[in-house]
Structure P
Amino acid sequence: MHQSLDKKMKKKILLILVLGFAFGMIVSAQKHKVSQEQEMINQYFDLQYKQGDSAGAEKVRAKILKKFPRGKFARRQEAEGLARLQGEEFFAAADKFRKDFPVADFYKAPDDQGFVYVNFYNGYIRALWSQKKYDKLKEVLPECEFGMVSDLYQHSVMWLVQKAPTDPREYAEMSKVMLDEMIRKAPVWVDMYQTGQKPYRSQEQQLWYYLAVETEILAKSGQYQEALSYMDRIPADERFNQYAQGNQAYYESLKALGRNDNAAKALEGSASTGLMTSDLFKALRGHYDELSSKPKPTFDEYFASLKSDKARENLTREVMQGMMEEDYPAFEMESIRGGKVKSADFKKDEIVVLDFWATWCAPCIAAMEGMQMAVNKYQTDQRVKFYFVCTQDARDDARVGRVFQRKHLDSQKMEVLYDHAAPGKDEPDAVYRSIIKGTSGIPQKAVLKNGKVRYIAEGYGGSPSGLMDEISAVIELLKAE
């Protein structure tokens with residue numbers, strides 16, 4: 001009995017050893033194959049780029065492709081060759097690449113050439129979108145990892161929403177397909193570049209912003225229930241902390257469906273984060289006026305009380321980072337209303353807000369809504385003045401007028417000045433450069449008082465009420481001095 005067991009055990013041990021040896025041989029052979037290809041690749045690059053021997057490099061290239069037709073070198077060569085193709089020839093070659101080098105194989109066994117797939121799919125799906133090959137795009141999107149779909153959503157859908165306003169009904173169906181794909185992929189991070197470093201914001205956190213954008217698209221398409229379903233995917237404590245226009249779309253969807261109590265909560269939630277459009281701000285004021293029992297004596301106090309501690313802390317930190325006290329040279333600029341505005345005419349303790357913008361600058365124009373809110377807030381305050389300095393741009397009153405008309409801005413309250421070129425220069429940015437140092441970016445906000453630059457901030461964060469709060473905080477600090 002014991003001898004029989006010993007024989008069986010010996011056979012099992014022998015089988016395990018044989019299988020282990022065979023597996024080791026396979027792994028060793030694979031490693032040798034990889035190292036052999038890499039050695040030849042190194043030889044190719046040495047000949048091509050270090051020695052300048054193109055003929056020798058071409059011979060090595062041919063050998064690599066023959067010996068390793070599905071290797072990493074062949075993959076990169078085929079992908080890079082797509083850049084030379086156009087039209088249907090490009091799409092046919094792209095499909096061939098997908099078949100020859102399935103990305104699923106990379107996901108199973110990643111190597112150091114994930115960038116090849118990132119570049120390929122980013123270019124391919126953008127081309128499918130631009131040519132409106134939506135059926136093919138739906139077929140390809142499941143192959144893409146989260147970052148690829150995110151890139152497409154940013155450069156296609158969000159461009160149409162934020163920079164080239166288009167009827168959302170034209171693309172709402174396809175944008176939902178993209179977003180649903182991101183929802184499925186958000187929990188799984190694929191390290192395409194093999195860095196081992198995850199992005200600063202997780203894919204789930206990035207998804208929240210896209211959900212708010214999609215809410216805007218669906219609400220504008222009249223799909224109110226679906227709009228709510230996307231916004232409700234965002235965690236409750238982060239829901240109103242993404243996108244001001246998304247907050248407005250959520251509020252409007254609730255109102256359209258008769259959910260007025262929830263709509264009122266959405267207003268207050270948006271105010272708590274400081275992400276409100278001017279329309280939401282007006283709706284909040286209307287809501288306050290209708291309250292039979294006022295939570296605060298005035299609307300301004302009510303609005304301030306809604307802001308969360310986190311939003312207050314963020315605002316204070318951002319404002320303090322921009323505070324300064326530096327001299328600026330005297331200037332004068334022509335006004336669109338005629339005449340000139342001179343810094344020498346600014347009064348003692350007068351606070352002057354300069355908004356440097358241009359008619360070609362999309363973020364500058366987007367920020368105008370928030371600046372209009374700030375102007376409205378201080379329109380009766382004689383100590384505060386606002387000027388909108390058109391810089392790095394040729395004077396064109398008609399074009400400025402079209403911008404103001406399109407954005408529903410009040411030209412009677414928002415006076416436009418024109419920057420001018422410095423002596424011997426062509427670019428009309430003399431005043432801009434005399435105040436803003438170390439950058440040429442716009443939009444820029446500069447706040448002046450008593451011959452000093454007291455505050456500077458570049459860019460636009462996307463929230464009209466947030467910008468109003470920022471400018472208001474600076475003004476109140478300077479008034480309190």
Structure Q
Amino acid sequence: MATPQLITADNALSLLVLSTEGRSGTPDGNFFPNTVTGELELIGADELAQVDLGSGLEANPLTNFDGVTKQAIYRFERQIRQTGNEDLRGSRPFTEGVFRFSGAFETVYARKIAPADIPKIRSSGIVSREQKDGPTNRIYFGVRSLNAIQATSQPFYQLVPKPVTTAGRQAASPTNFGRLGPVDELVQTFGSTVNGDTGAGDFDFTGYELIASVRTFGREYSSATASTSGAPELNGFSQGFGFGDGAPTTSADYNLVDVYGGTQIGPWTGMAYTSYDIPQTIEGFSDGAGGTRSADFSAAISNTGGGSLTEIRAFLDALMLQDTDVDQHGTNSFIPKRAEELYTIDGSVLVTRQGLYIENVAAADRPSIRFTDDSGTEQSFPQVGDVRVSVPTAWTNDAQGWYQAFTGASHNTADPVTFTDATSTNVVGTSADVVSGEIRFTVSETDLNSTIVFVIEGNGGATFDEVSIFLDPTAPIIRASVNPAAENFI
């Protein structure tokens with residue numbers, strides 16, 4: 001029993017059936033070379049539910065979703081011509097192979113795949129010629145996704161003049177691929193009506209860039225270009241593109257309608273994209289040596305509601321789905337679906353695209369974001385380490401308990417040096433400073449990647465203890481604990 005499946009050169013002879021009539025009549029097979037119209041008709045299960053594969057009627061295996069390769073068509077046509085079909089032998093062939101390129105075939109003598117059946121073609125490219133080696137009427141470039149795409153995701157593409165510019169991308173309307181999920185289909189990149197193919201159109205995109213993308217809210221977005229995929233021109237062959245749905249993201253925790261659109265709620269109601277005629281100078285970025293520097297940005301995302309970084313990321317993801325102008329500037333325009341992704345992820349750090357700043361990022365989130373300025377330089381705010389040392393109840397209840405932190409190299413020497421926090425204040429105090437069972441302080445960027453020694457002692461409630469603390473720049477919170485024994489001698 002045949003099942004719906006991709007028809008390839010390997011199974012074409014058992015799954016394709018020559019029909020005696022086309023779809024305008026009463027077809028009895030799924031393959032009809034119409035020698036009158038010059039169109040090859042591929043009749044799917046939606047039109048003809050059953051075919052006779054040699055042992056009686058059974059389900060037609062050719063479907064619009066699974067499709068058929070041009071190599072399968074080539075092999076089956078050669079087979080039925082070789083076995084002596086008079087009508088076909090007496091007519092010029094429909095298909096020729098071009099074996100220099102992957103999946104490259106030609107339809108010749110003004111023959112062509114019926115336009116309604118072009119979406120069924122897989123892993124192929126096609127050049128349609130007026131004669132065997134004559135002028136070109138149509139070119140179809142085959143696009144295949146190489147990475148996983150969910151069955152519910154809608155990939156799309158843009159055709160952009162080279163060299164690719166921001167303006168070129170903004171002018172290039174995105175076109176959805178013909179089916180959801182993995183991509184394997186034809187894109188027409190050339191058409192000429194000069195030779196009489198009136199439905200071909202008149203255009204030439206073979207020298208353009210094809211950008212294939214998939215953006216599914218709740219997944220990492222990705223895209224790939226024909227050039228970076230190994231196809232400098234969009235001609236009659238098939239090319240794989242390294243794009244697909246990425247890993248699940250924190251955006252999946254939110255409803256898209258809450259983040260962007262008519263039912264938007266806080267904090268996203270306080271977020272918007274705005275470009276500037278004159279770049280805005282932002283102060284306070286780390287210069288990497290303990291000081292600060294400024295940088296210029298031509299666009300920003302507002303964040304008046306104080307959204308967290310995960311909420312900001314959800315807004316950026318929602319924004320990149322919009323094929324309308326979102327720029328609050330007034331006269332400038334920005335259509336995010338037509339632009340490059342607004343950010344990338346470097347490990348666990350969000351990096352904005354060139355020229356984009358995000359306002360009002362919480363201090364706790366700043367280690368997890370970098371801003372790419374107008375010059376292409378990544379900027380970050382000075383990193384502040386959050387240190388929390390757990391202390392026991394016995395010491396907390398000791399009214400004379402004290403603590404002090406020292407630089408690691410100086411501790412237990414003749415000249416110990418008290419460690420200073422991010423505000424240049426000595427880390428020294430008493431049990432009265434305990435918050436929720438912890439002593440808390442911050443450390444400056446220049447002190448990260450070093451070691452300090454935290455000393456604790458009581459006088460009547462707890463004895464002495466100390467702990468070495470490595471100030472790990474990768475830790476959101478640097479945690480340690482001390483546990484002096486209860487004082488039993490006073």
*Taking mean count of other Cβ atoms within 10 Å over residues 277-284 for each of P, Q, which is largest?*
P
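Using the calculated result 1.9 for distance in nm of label points 7 Å out along Cα→Cβ at positions 141 and 173, pick out the matching structure from P, Q.
Working through the options, I get structure Q.
Determine which structure produced the value -2500 for helix-only ellipticity at 222 nm (-39500 (n - 2.57) for each DSSP H run of 4 or more, over all residues; to 500), calculated from the coordinates; the candidates are P, Q. Before the final figure, lay out the partial values.
Values: P: -18500; Q: -2500.
Considering all the candidates, the number was obtained from Q.
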*Determine which structure produced the value 5.0 for distance in nm of label points 7 Å out along Cα→Cβ at positions 253 and 349, calculated from the coordinates; the candidates are P, Q.*
P
*Once distance in nm of label points 7 Å out along Cα→Cβ at positions 93 and 365 is calculated for every structure in P, Q, which label goes with the largest value?*
Q
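Taken together, the values in this text are just the output of simple stated rules run on the coordinates, not laboratory data. The structure presented is a predicted model; accordingly, all values stated were derived computationally and were not measured. Cβ atoms are built from the backbone, for glycine too; each structure is taken alone.
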